[in-house]
Structure 1
Amino acid sequence: LGYDQWADLAEMLDGENINTYDSLPSVPAPTPSGANAQQGLVAFGDGLLPWLGITTDNSRWGAGVKVAVLDSGVVAHPALPGLSRSIEITPFPADLAKVHGHGTAVASLIASNDPAAPGVAPGAEIISIRVSDESGKADSLELSAGILAAIDAGAQLINISMGTSENNPLIEEAVLYAHDRNVLIIAASGNSEQADACYPAAYPSVISVGAVDARGEHLDFSNYGTYLSLTAPGYAVNTAWPGKRYASISGTSASAPIVTGAIAATMSDGRGVKMSASQAAEILMAQSDEAGIPGPDSEYGYGILNMGRVMNRGVAGIVDAAITHHRILKSGSATANDEIQVTIQNRGTVLLVNTLVEVGTPFGSRQFNAGMLAPGAIQTFSMPVRLQGLSKNQPVQVHSVLTLGTPGADATPYNNTRSETLYWR
């Protein structure tokens, strides 16, 4: 059973299960809601690749991997030679100058070969599937049809930098259909500063991506929740834009395609596809940098994307310890001690032995010893302190220094020290 016009099917359904989707964010646009209130944000600009730990030639990364971009449509751009096919669920306007640039920007973060606006996997094949109009909006029928079209076109990965707060049965069925056919969907978590689920990102089979700035700090506008898989750059990132132009964009719309490109690169470093999309996604999460509350958490998921760790995971002898963060843990009792916690992570490929951590606070200092820390593992130390007498929002300065006990030079020594201002709430 088929329909030549969406309106015919919509009339039969009498409007049931037809929702509107907004691209996240509307690009170019003012900084996503809440970002102006967040102080000290640091932009990525054209520095995306080195920040991700990509310091070698990545021009063939993603070769042999087909990536569908469900968005406003991808238009031809010198930075995107990998654009191989264009499918129109929503027709392009007669004047291509009117095409919303969101889709082109998203695709460039996956596969651009331009150093001014680089992508993670320039060797990947991009399939443009236009599901949204010039305003950046699509309904559930169009998005569902886009997912099915991507599967039919042979895509192994589907990037969706769009979302809605409503759990829609049409979208859910399309997502399940993709999962059953081993097609992996990567979606933006959303930019509404909420813990509410954003769909399709919140579906269990979808890789949900939140946003951080160049300090690795969670961006306030980035939606959060237990469904979050991991985080990636999402503040002032350089992208390609229609008309042979470029744009700086912010939001989880940027973070999702960066992870999509990372999955494509992990699947294929240019020497053939070595693994499935789901296997590559698992590697990304296992090799992510710890951040936030120890272990998987609602703001960072499994952590922050680190392609250096991903691509060097099989290289023996890498020594790399890091102090990931500090936090105050309130006791909840007027008589018990509170705690200042410091977490460290082994980001190398060798076992770390007798790693010393010295923590300094206004209330004294203390030294800890991580006897053995396996590659990828984290360990959290707690320093008892009495903070009950502090006034609300009073700052507490914490400074920690890590000293290796394992022979060898640390690959990234800058993160062996960390100074941070915490606040008593």
Structure 2
Amino acid sequence: MSSKIKLGMSNLSLIKLCLFAISILIVVIYDVLPERIVTLYPSETATLSIFSDETSGGNSQARWIDQAKSKFSCTVPLSTKDQYCGASITWWHNEQPKTFDFRNFDRIIMDIDYQGETPNLAVYLDNQVKPIAGMVNTTTAKNMSTNVRSKDLSSPVDISFRDFRVAEWWIRQFDIPREYAHAELNEVTSVGIAPTAPFSTQADIIQINAIYAAGAYFSKEGMYACLLIFWALLLSSEALYHHWALRQRIKQDAAKLAALNDISAKYKVKAETDQLTGLSNREGLAQALMAIGQSKTQSHYAVLVLDVDHFKKLNDQYGHDVGDLVLEELAQAINRNIRSTDIVCRWGGEEFVVLFRYSKKQDVLPFAEKIRLEITNSSFAGTLKLNVSVSIGSALMLNEESFEQTFKQADQALYAAKRNGRNQTIMASEKTKT
């Protein structure tokens, strides 16, 4: 692959990393994003009217006390059946009724002053209905309501739209099937408030100060769906790009067997190399250990396990980009202190493994200390000049032991160094070689 293509892939990876970080940020801050709040009343398009059963021969009375302040009274005689009294807000635009779609809102906020003894007030919503042949044979607005305790109206009260239920009288009167009897908020034509039974013997005085609809600018479900679609498209595009790049590479290399062999060799190196530091990865280390085992020389090696001290704190403070830069420069510092007979790999995260070939076992500790002091006395991350230290655990390999056993002992020594205060080297208990 050409250097130009490599650069493009590096840029793509950086872009993906940034987009992933942005996606995570959107998910994390969703609940603290500012809300969308729409004023339903008072507004230029809103009209407040009062109503009662007096217009249909009843004895209830709705009277304005101060219409300019949206203040009115409701008097409902206890002896009257099916009595009602209240206020309704509708909206108009160019002399035509206006509706609101509340599906993307969470709640309605009502700022109301109340004086009276009625325990509960009903809040109503009317939603426009479209006839459905053979199912819904009415155009009468679907009436939905929920109750609010009058004593809660001392301050603005939040009412979730999930609390609204379709009125049973509306379902019975128009014989609505249950599958069409659920609450709908897509075309709300009016909002109302009224005292509800049991009524007070005295007049209820109600002043509507303001009514708002509140909710997120977009739903959490919609956000997840958009992120899912976005990443699906991005990864699909990336897969297509990889597919195209692979076809181009095969087309270019098909003519020469030597070139194909060269590509194979490059892929082998890539599979055994850590992409961040350029060191061997675990696969590369496994290949080196296989060669050592075949040569029966493993008893001439010591395993050193290095771990960067407080790396998580460094990542949290400066970010993953700086953390990656520190790992790259730290890998270079280790490389400067090893010989051609030694093997170093990035084990994972901030942990490194060195296979040190020694002539005398007394050389292991000075070698490890040399690396540790080189790192301690260096500065990292370019102009940031960060001070970094490592803790090192080491153990001698034996022919009769597997690498995993030796690694475990070195790892235990590493954690002993961590417990003892970090920035030090600890050797595992000495073993006799056979």
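Annotations
- When mean count of other Cβ atoms within 10 Å over residues 225-232 is calculated for each of structures 1, 2, structure 1 comes out greatest.
- Origin of the value 0.75, where FRET efficiency 1/(1 + (r/R0)^6) of positions 201 and 273 (r between Cβ atoms, R0 = 30 Å, to 0.05) was derived from one of 1, 2: 1
- Structure (1, 2) behind the derived value 73, 48, 39 of Cα extents along the principal axes in Å: 1
- Label whose coordinates, when mean count of other Cβ atoms within 10 Å over residues 41-48 is calculated, return 14.1 (choices 1, 2): 2
- Origin of the value -11500, where helix-only ellipticity at 222 nm (-39500 (n - 2.57) for each DSSP H run of 4 or more, over all residues; to 500) was derived from one of 1, 2: 2
Any read-out appearing in this document is the output of simple, stated calculations on the displayed coordinates, not a laboratory observation. Note that the structure is a prediction, hence the values are computed from the model and not measured. Cβ atoms are built from the backbone, for glycine too; each structure is taken alone.
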